[in-house]
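**Q** Next up: some structures, all given as structure tokens.
Any read-out appearing in this document is the output of simple, stated calculations on the displayed coordinates, not a laboratory observation. Model, not experiment: these values are computed from the prediction.
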Structure P
Amino acid sequence: MKESLNLRHLYYFWVISQEGSIARASEVLDLAPQTLSGQLATLEQSLRGSLFRRERRALALTDLGRLVLGYANEIFALTGELSEALTLAPSERPLSLATGVSASIHKLIAYHLLEPALGLNRRVSLQCRTGRTEELLFNLKRKELDVVLTDRMPGLEANDAFTVHPLGGSTISLFAAPALADRLQQGFPKSLNHEPLLANATDSPYFSDLMNWMSLRGVRMNLVAQVDDSALIKVFGREGLGVFTAPTVIAEEVCRQYEVVHMAAVSEVTEQLYAVTRSRNPTHEGVRAICEAAPTFIQAQNTSKNTKYPEE
């Protein structure tokens, strides 16, 4: 079995590297220079290499020493943060919140879903990971994440291990650059026939419903690009490369941020959003804030959106 690294010896090495000599480090550590030198030698023996070499009267790091110092800097920076955090009252300590967000969820929606957790009356340390829902659920099962935000209901097998919290839904809207939107206004929605379409993900739950909505109106758009990044697809749309979709609840923000036109809200097509957790009643303050506040936000936003181009 490989011998585990002695963190006390590593700390001594770290202090020596900071101070530049064993003599000065021994004063900081309140150890005899001979004792400190012996501890350093023990560490070098376990690492099977020298950490310092003498240059004139100073100590210089070897290649191995620089490698070890890089890790030691990270380790003792973290222990310093931990020591500082432990001096605080429990309510004053940073609350760590690890979230997974399905890549197909629009980033503006994701922000609004996470916002309640960031508004707690304590400091929150947020880590946000995006990816495919299946991968994020795997990370949730391994306890690497506290919650997964997704636009698709997990499969039956996954439902056995998780609790799904419905957050509400939004109708889907069509957007385009001003010049393209103006050209398509006359005769909408038949004017969409054979026009370029930018898809966020063709396997999104709402996409087949959108295609069916178009088919019933005799419309067949040309899929010119599939972009699984919800922010990038809006950039493509802003440049006039095609019509794209986004949840109606963020229509105003999409138009303002990307300088596009909200063409229509399609009432027959909705996107449902879910928070997935490991337990039925999450104890994490941040997760509870998301599950409790998101439905209210979505419902409030849904009541104020209208279709711009009426169907003919």
Structure Q
Amino acid sequence: MESTSMGSCDGRVVIVTGAGRGLGRAHALAFAAEGAHVVVNDLGVGREGQDPDAAVSPAHEVVAAIEAMGGQAIVDGADVADWDQAESMVARAVDTWGRLDTLVCNAGFLQDRMLANMGEDEWDSVTRVHLKGHFAPARHAIAHWRERSKGGEEVAGRVVMTSSGAGLMGSIGQGNYAAAKAGIALLVVQAAAEWGRYGVLVNGVAPDARTRMTEGVFYGDAPDNAWDEKDPANVSPLMVWLGSGACDVTGRVFEATGGQLNVCDGWQHGPVVSVGERRFTVDEVGEAVRRSIAEGPEPAPVFGS
């Protein structure tokens, strides 16, 4: 059965990475509810990237749920940080439905440890799946949109990337994850500046929700009352709007939790201290640094500090 209802993403072709569980699952279902055709990408790995342990991947369960509501979806098992597999994922969407309209980059896992104890593999694996796992699919998506744009088509491409409060503020014991998520926040700004000429808008979301990555670390079980502030589905309306044709903003990162959202500002030029048309002496630098700091805003504290 195919849905006949009209939604904000009716007929749009959407890829959601890491869509088997948590935030990605909620986003995939929300896009489908708004009429999108969804590529449900997921490797089915554990919280810390370990091999899948289920015969039926969670992505298949999400596709079944979408089909049960009358939507269209397919499973994709690409490793989003593998260049060729990311390209094949984009091609699969295009081959199935004729084009790609929206890419939601969400896949990731954790390997938490204090920086002084962190190993090379823990750094490499986390930054790979988060940072490269955002760039590789986006790079192949923009190749598709650029080709369409240069062919004279009016493109309304959308990319929504997933940063984190850890990437915006830092988080004790999560240096690898925080650095990768900070890179993603800047990737939003960079890609938006470069890709607008092709009709592509790029934004990011730093969600605050209860998922496998936060449960037991920051949050416990869902409350018994009807309203669960940390339900991942609370973030999905923002993701859907940013991925829809109605979105008219680009290059911005938003925090979202419960029933609230806010835009976040990145690095800004602080107060300038000048000595005129000469260079500083070493003895002058300390006072100038302290003056610039004193005249600027206080930075947000690192989570867990």
Structure R
Amino acid sequence: MGLPDQLAPVILFCYNRPEHLQQTVKHLQMNSLASQSELFIYADGPKNNGDEQQVAQVREQIAQITGFRNVTIIASEKNKGLAASVIEGVSDILTRHKQVIVLEDDMLSTSDFLSFMNEALNVYADRSDVFSVTGYTPPIEIPADYAADLYLAPRASSWGWGTWAHKWAKADWEVKDFGALKDGTASQRKFAEGGEDLWPMLAKQQRGVIDSWAIRWTYAQFKNAAYGLYPVHSKIKNIGTDGSGTNFTFSSGYYGQEMSEGNVVMDPNLAPDDAVIRAFNRYYRVPFLVKIKNWVKYRI
């Protein structure tokens, strides 16, 4: 099916990490479709006086960004936080566009990332069971006999992802039926097929312990019996797990070490593969002691 007539706009969320942002933008500018793509940059405001200098540096950087068809900057005077910024920003852009590509300021992309994402958004737009696409894949053990270039998983990725307006509109950001899920063990088990960490995260979200748009988006996907579409070989590398991020305050080197250029065959009739989903679930398996702690605290 190839690329759509109108390319999806790219949304970039940034805050107070000028060094990470610089690398993210540099890689994005190297994309073959960058000059044809519209870029919207959402810059969050400072939380306190200690953030002001870095936020100011970010503002200076984004004011000088070139290499795209058009650059629009939406700068917030106050700190909204990542969850509110993403929900509001993506929702706003999707009132004017059918689909979007979303990045945060710590994502390095391959030069064909935008091509991959636009094609995926085009090919799977009418699949009601595909709610999101991503250029990232966790380092799961893909079965040796799995021949496809893509796979479906019962989880949405927040790292270099995209979606469509008509699917984003189905998200309930308040999770109004959380009480029913809390009391339904079978539903919790089904939700956990995308990772044993999902239910504890959703419970923490609803109790105000964390503030995550991604867990609520994954829950929306679950509620609609839908999947996230992932490449077998990643086109995104996360450089924000060095302790500088909002959600990752510890250092880790395990996210997206491999990035792969090259054509990806997109089968519009791609079906979920049980073996791949089991491998995906194993990657997100919660250690036993943490599982017991979560069971006591969140009754999973």
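**Q** I have -0.52, -0.70, -0.77, -0.97 for log10 I(q)/I(0) by the Debye sum over Cα atoms at q = 0.08, 0.10, 0.11, 0.15 Å⁻¹, for residues 26-185 alone, calculated from one of the structures P, Q, R. Which structure is it? Show your work: numbers first, answer last.
**A** On the way: P: -0.52, -0.70, -0.77, -0.97; Q: -0.26, -0.40, -0.48, -0.87; R: -0.30, -0.46, -0.55, -0.98.
So the calculation was done on P.
**Q** 132 is what came out when volume of the Cα convex hull per residue in Å³, for residues 210-281 alone was calculated for one structure; which of P, Q, R is it?
**A** R
**Q** Can you tell which of P, Q, R yields 35, 24, 19 when semi-axes √(5λ) of the Cα gyration tensor in Å is derived from it?
**A** Corresponding structure: Q.
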